[in-house]
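Multiple structures are listed underneath, in structure tokens.
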Structure 1
Amino acid sequence: MDITTQEGLLGPLLLARSAIDRSAMLRGDAEWLKRAWADGASRVVVVDDGQALIRWNGEQAALVLLPTAEAPEGERYLLGVDAEGVVYFAVSAPLAGVAHGGSSSRGVTPLTPSALRERQPVVAGLRQVGSLLGDLDAGLLVYAVALEAWHSSHEFCPRCGSRTEVRAGGHVRVCPNDGSQHFPRVDPAVIMLVHDEEDRCLLARGPQWPEGRLSVLAGFVEPGESLEHAVAREVVEEVGVHVTDPRYLGSQPWPFPRSLMLGFFARATSTEFVLDPEEIAEARWFSRAELLAALESGEVRLPSEVSIARRLIETWYGGRLTGDW
């Protein structure tokens, strides 16, 4: 199976799509990189604080991809090569200096096709347009955003404090003073749908979220910890419920700024809540009928469809649901 099309038990996750070969073996070839950048067919996505320029192409949202000759100055990252041999780069630079203009739409509210048609091109991020992009563009933007976020917070050597230099097509930073190499960081996080013996699912709300905005539980994996242990620990810490039989279903990058979300189902062996008030404002058990009724009434809203949380809930439910945050 093509590595760009493999899917887990959750099916195709919107931010886990890709249609390029990452070409890792070419990253260290300075001459190849130089030729690829000079190639008129190569294309660049300009990324600025997790945002890019988006247009509506008549059928779906699309990245505004520039020829390398039109790309602004900035740190340059190799993203890969598609099936047609086109090479893609990302450049970290202010979008204000990019040709084509584009109105700003910074935030997290998803954009609709009609909004894109009316305002295009528009500056937007993955939370807003991830569900509207095709496989190629979604994969390119997730990759570019993740690399930009890492580079922006790792400019200096953690050993000696010297400013590091970008190498290997943006996949290594090297300290010119002590020679140490530093690679892009990914933070693993477990995200789990907990269900009980009555096949109800557990949804909860963080204290920073408004009333009605519910999701599944999640948390970062700690040093020296297995994924399965992290699932059980996070659930009991956040809501006081004990779980067993954690079952892995799939993963999705979440570059806000550098998480990898690892999705699980877990079966509850207790149902009484003891909430951690710093993490959880409320938690509830829902049958399928209760969740559907709460969504239809507007009492409950679910995470957007670009999130693995939404896919976990819909997988448990057995079909698509409406009612985004």
Structure 2
Amino acid sequence: MSRPTRTVIPEGLAAGSLRRTSVSHIAFRVPDPAATADFYERVLGLQIATTLPDGTIRLGWGSGHHVLDLAAGDKGLLHYAFEVRDAGGLNGIRERLDAAGISHEKLDPGFVDDAVGAADGISVIDPDGTEVQFHSPVRRAGEHAADTGRRPIKFQHTTIGTADVRRFAEFFVGIVGFRISDQLQNGHFCWMRSDRDHHTLAVVDVGRGGDIDHYSYDLAEWEDFKSWCDRLTDLEVPVQWGPGRHGPGNNLFVFFDDPAGNHVELSAEMEKFHDDRVEYVPRQWEPRPETVNLWGGQTPKWRKVGAAE
């Protein structure tokens, strides 16, 4: 049996420039913002922080920056954002975008909530035409005071669907400054990090671009994860995939859908990287179902890994 052809996504010169950058918030268009906000309040303990003049609902966990924007419209991804805590990190992104000839704009101050205070930020268009935001540190007191029985620890990572994984990875690694943790041998999936977590951003080939594949909240550890699987049953929220354990990241996972059909992941025990102490080489995984779930079991139709298709 011949070995599969390997597609290596290289790390550019800027790889690893960001080591203290995490996901910040994400914005969706949904057919019914009020019903979707109610779902997130009931299931994940998010609270409405404010409603913008255009009707967009912002949700967060008490005091501090919001996590989720819900605007009225057909289902889709409006923008996604990262909080850059690296010293000089935001200016570094600006400089690398300028050097690559990629235009960007200063974020309107209204991107942060009044209770958070002032913050600097930029907006750029990703390779598939979706807005991605980068901003300086903001206060997140409510997010850091988790009641783990009622709500997750934090918003952890975003996974984008695309038709060109390599181009996406080259943008976020070679220009923005992420690093590659893992990739599939066929080049159809790439997991990238910008802090100690195995991935804050991943990108997967779904045959088209401009929308989210899924996004994830952190539950910290096994005991929380086990309780939350029971909690979803009690709340009559159907599990779409899992429970299981991913190969890349080694994290526990369970998936469900919000009322708009966005895939939401609850994750626990994600692998940590220590780039300040160890040099890591990006790993390449075989493109088969057991890679995305080490425990085996049924893989949902929307999760494509490339081997048996």
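Computing distance in nm of label points 7 Å out along Cα→Cβ at positions 181 and 197 for each of 1, 2, which one ends up highest?
1
Next question, about the same structure. Can you say which of 1, 2 returns 50 when percent of Cα pairs over 18 Å apart, for residues 61-156 alone is computed?
Label of the originating structure: 1.
Taking distance in nm of label points 7 Å out along Cα→Cβ at positions 45 and 133 from the coordinates of each of 1, 2, which one would give 0.3?
Source structure: 1.
When you work out distance in nm of label points 7 Å out along Cα→Cβ at positions 85 and 245 for each of the structures 1, 2, which one comes out largest?
1
To which of 1, 2 does the computed value 24 (percent of Cα pairs over 37 Å apart) belong?
It traces back to 1.
Can you say which of 1, 2 returns -4500 when helix-only ellipticity at 222 nm (-39500 (n - 2.57) for each DSSP H run of 4 or more, over all residues; to 500) is computed?
Working: 1: -6500; 2: -4500.
For helix-only ellipticity at 222 nm (-39500 (n - 2.57) for each DSSP H run of 4 or more, over all residues; to 500), the value -4500 is produced by structure 2.
Values quoted throughout were computed directly from the atomic coordinates according to the rules given, and no laboratory measurement underlies them. Note that the structure is a prediction, hence the values are computed from the model and not measured. Cβ atoms are built from the backbone, for glycine too; each structure is taken alone.
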